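Here, each number is a calculation from the coordinates, and none is a lab measurement. Bear in mind that the values here come from a model prediction, so they are computed numbers and not experimental data. Cβ atoms are built from the backbone, for glycine too; each structure is taken alone.
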Structure 1
Amino acid sequence: MDKREAVRVPVQIPAVCRSDGEVIDGFVEDLSRTGLFLRASKPIAAGSSAEIQLQVPGGPPLQLNAEVVRVEAACGESDDRPGMGLRIVADAENCRPLANFIMRQHATLR
């Protein structure tokens, strides 16, 4: 049973993650108003702060402040790719566009 507090939708959105001067390109695979999962070739350590830039379809670029809460390292298997789970730190300026995008995505899945 999924105990998440927010609806999570599958997406494929290019993203840029910045943390401690490091810039990492990746793809967001799922997204909610409280978190996201970013597939990236070089995940950063759990507990790190990061800034995520997303270009959501039909909207302005979003800058989200986040914290890495989980890291998945590749184990050499073909479908096992590295990535990281991030908790979005509340940002009033970007909450509405993010929520609107998630609601549109969720509606198309039904």
Structure 2
Amino acid sequence: MEIKSEEPVPAASVKKILSKREKEKELGYEQKITLEYLKKFSKVSEKDVLELSDELKKIEKLKPQQIINIVDFLPKDLDELRLIFANDRTTLSEDDKKKVLSLVKKVAK
């Protein structure tokens, strides 16, 4: 199998896709495990995640993978946000960090 392209996808979207496929046909072992995990830990709706992604895209320094990590993990404070950027060379300003956290706070109720 040849990989033609790669794109990060939020967990909420994966959950929706797998739930839809589950209704159509039996899922494979890995897909079942993934769907069970997402049902337990992905509590935000796909609509909210996509809206949050769109807002985060307005912060120029954020890369697509970082945006996906933010919407999947929904950091509650600066320490959790720093973990997302721990192995990355991207440095956000304090204002951008506060903006990210305020956007996340609106979604993570």
Structure 3
Amino acid sequence: MTKIETGASGEKRATEFLKKQGYKILETNFRSAFGEIDIIAVDQDVVVYVEVKTRSSQQFGLPEEAVGYRKLQHLRKAAAYYRAVRKNLPEGERMDVIAIETNTGRVEQIKNVTG
């Protein structure tokens, strides 16, 4: 599986995971000049901007370790842009990371990440 296929598979799996948790998916792969947001969802009355990281092994570390300060800054800017161009969104918002390891089957949501 290529890197792109692994990422797409992880994003699909993350979307399914969130739906099972009761999230309403608004958009996937939202692109702006500030970067891409993998998944935008609503959890009760909170808009959730989700970064998905998928790894096939821990050779280069845990998937969630790949979401650093710079990535979070881009995510914040893209989220602010999304809020500016989309109307009628809930007031609350947060950023989550979903870490997926294909070799172990681990899917973990880390809520309200900050950097």
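Quick check for you: by distance in nm of label points 7 Å out along Cα→Cβ at positions 18 and 50, which of 1, 2, 3 is greatest? Could the numbers behind the result be given before it?
On the way: 1: 1.5; 2: 2.0; 3: 0.4.
Sorting by distance in nm of label points 7 Å out along Cα→Cβ at positions 18 and 50 in descending order puts 2 first.
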Q) Here helix-only ellipticity at 222 nm (-39500 (n - 2.57) for each DSSP H run of 4 or more, over all residues; to 500) has been calculated and equals -20000, so which of 1, 2, 3 was it run on? A) 2
